[in-house]
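As structure tokens, here come the structures.
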Structure P
Amino acid sequence: MSTTVDVQELEAKVKDMYRHVAEEPSASYHFEMGRPLAERLGYPVDTLDGIPAGAIESFAGVGYFFDLADLAGGESVLDLGSGSGMDAFFAALAVGPAGRVVGVDFTAEQLDKARSLAMNAGVDQVEFREGRIERLHVEDASFDCVISNGVINLSPEKERVFIEAARVLRPGGRLAIADIVSEQELKESIVCDADLWASCIGGAAQEDAYRQAIEAAGLRIEEMRENPYEFISGRAQDASGKYGVKSVSLLATKAG
């Protein structure tokens, strides 16, 4: 799962794109956004009604996984690449006031929006931290569930992400995520294209390699399914069609 993409250029592209996602949710992107996307992916309407609308409008996820996560009251949840906070707020409703949700993101504008929404909504059990998902400033075995939605594909160090997820999970903890993978290995010109990385195409790992990275981190995959997700720009659709780039949701567990 190694890559030759320019990491500094990639980081700049990702931050720029998701700054726009936070500040201009009605603009045009390579991907769908907002409540219609969330509902089509399977998010329950009644639960969405309880989430700040500002978080939903900037939602750019690729799948639904909360049925797999099976969150319970009082649990602790870590959201990798939390964006404007929709999944973190969703998790907060599931774990209740006795639970805890921590979102980690490296885009300042996303963090600012999520923090403002949490404060205005009075959601005290959610905290948003600046950080990188490859190197979490989180204690070992401190969370019951790690979630992430359409973000791990953006990382050039996916193995590190899964190692960190396994490290911070308690024994018996769950990894419940949605992400972009590919049926075939992408050609070099796509992998080296930071624009396609930032659009959730160029960083899509080949599916078998993705599964192996999760298992190598010490997690056991329990379930994996495809999602009804579609890219909307011509360039992204071309790459998706040629290489079988698709969205999946999965559940993996850490040994008890």
Structure Q
Amino acid sequence: MLSLLGLIFGLGLALASKKLAVKVDPKLDKIHNLLPGTNCGACGEAGCFGFAEAVFTGKSKIDACRSSSDETKERIAEVLGRKLIKDIKKIAVLHCNGGNRVKNKFVYDGIAECRAVNLTLGGQKECFFGCLGFDTCARICPFNAISMGKDGLPLVDKERCRACNKCVKACPKKLFSLIPQAALVYVACLSHDSGKDTQTACPVGCIACGLCQKACKFDAIHIIDNLAIIDYNKCTSCKACVSVCPRKCILVRSS
């Protein structure tokens, strides 16, 4: 009797599994198999299968996968019968150059994590806008593209950086941004304090002197809210702003 019941239930389950099975489009499986399987989440979806579904339904762009090579993206486009539209390649840069040169206003003794430190009076640095130096960005980067330098500042490896935006979101001071990979010049400061206050807190902070704005022949850099801001739609990386900056806070990124 038990054997007979087991056989009946088994057949019932087999029939139910076929009847209620969710049919998956073969293209979805092909896309998923082409993806690297790192499940890094840099695309903004829940793992590689989530990204495959988003691409298949048109919710996400093929180029949004930061781990895939250009060849893989082309193959995914072929599976979908679409043309691959590539975004402008970008790279993460840090808008701070103070590091160990900026003094601490108090001794912090707590969880060594930037977001936690920032909850304590905005961090231990005299410059409220400066890097706290507790390597949260390095730990959160899924591509190991960020490491901490001897000066207490994060270093971005241009070969490994995939512009996944995770460091941008993780930094409590919002010191990271993504700029076009072709752009070589960037402002290594994010202080909106007055020139006098910035000069007191950091030896290499932007004091909004305006010399960079006057030197630029392409109208690509302006002083906005006490800080030099570069318009990358106009910037030609001529480096005129770099040479006139008295604080050396406009840096040239290695090409």
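All of the numbers you see were taken from the coordinates with simple rules; none came from a lab. Predicted model only: the values in this text are computed from it and were never measured. Cβ atoms are built from the backbone, for glycine too; each structure is taken alone.
Comparing structures P, Q by distance in nm of label points 7 Å out along Cα→Cβ at positions 34 and 218, which one has the largest value? All intermediate terms of the calculation are to be shown ahead of the outcome.
Working: P: 4.4; Q: 3.5.
If we compare distance in nm of label points 7 Å out along Cα→Cβ at positions 34 and 218 over P, Q, the biggest value is for P.
Using distance in nm of label points 7 Å out along Cα→Cβ at positions 226 and 242 for the comparison, can you identify which of P, Q gives the largest number? Can you show the working numbers first?
Working: P: 2.0; Q: 2.8.
Result for distance in nm of label points 7 Å out along Cα→Cβ at positions 226 and 242 over P, Q: largest is Q.
When FRET efficiency 1/(1 + (r/R0)^6) of positions 98 and 194 (r between Cβ atoms, R0 = 35 Å, to 0.05) is calculated for each of the structures P, Q, which structure yields the highest value? Can you show the working numbers first?
Details: P: 0.25; Q: 1.00.
Evaluating FRET efficiency 1/(1 + (r/R0)^6) of positions 98 and 194 (r between Cβ atoms, R0 = 35 Å, to 0.05) on every structure, the highest lands on Q.
On Cα Rg over 2.2 N^0.38 Å, which of the structures labelled P, Q is highest?
Numbers: P: 0.92; Q: 1.38.
Result for Cα Rg over 2.2 N^0.38 Å over P, Q: largest is Q.
Work out the source of 2.3 here, i.e. which of P, Q gives that when distance in nm of label points 7 Å out along Cα→Cβ at positions 42 and 154 is computed. Intermediate results must be reported in sequence, preceding the final value.
On the way: P: 2.3; Q: 1.3.
Of the options listed, only P reproduces it.
Work out the source of 22 here, i.e. which of P, Q gives that when relative contact order in percent (Cα under 8 Å, 6 or more apart) is computed. Could you put the intermediate results ahead of the total?
Numbers: P: 22; Q: 15.
Comparing all candidates, it corresponds to P.
Work out the source of -0.36, -0.89, -1.18, -1.36 here, i.e. which of P, Q gives that when log10 I(q)/I(0) by the Debye sum over Cα atoms at q = 0.13, 0.20, 0.23, 0.25 Å⁻¹, for residues 50-137 alone is computed.
On the way: P: -0.36, -0.89, -1.18, -1.36; Q: -0.63, -0.84, -1.05, -1.22.
Traced to structure P.
With helix-only ellipticity at 222 nm (-39500 (n - 2.57) for each DSSP H run of 4 or more, over all residues; to 500) derived from the coordinates and found to be -11000, which of P, Q does the value describe? Working shown, then result.
Working: P: -11000; Q: -8500.
Going label by label, the one that fits is P.
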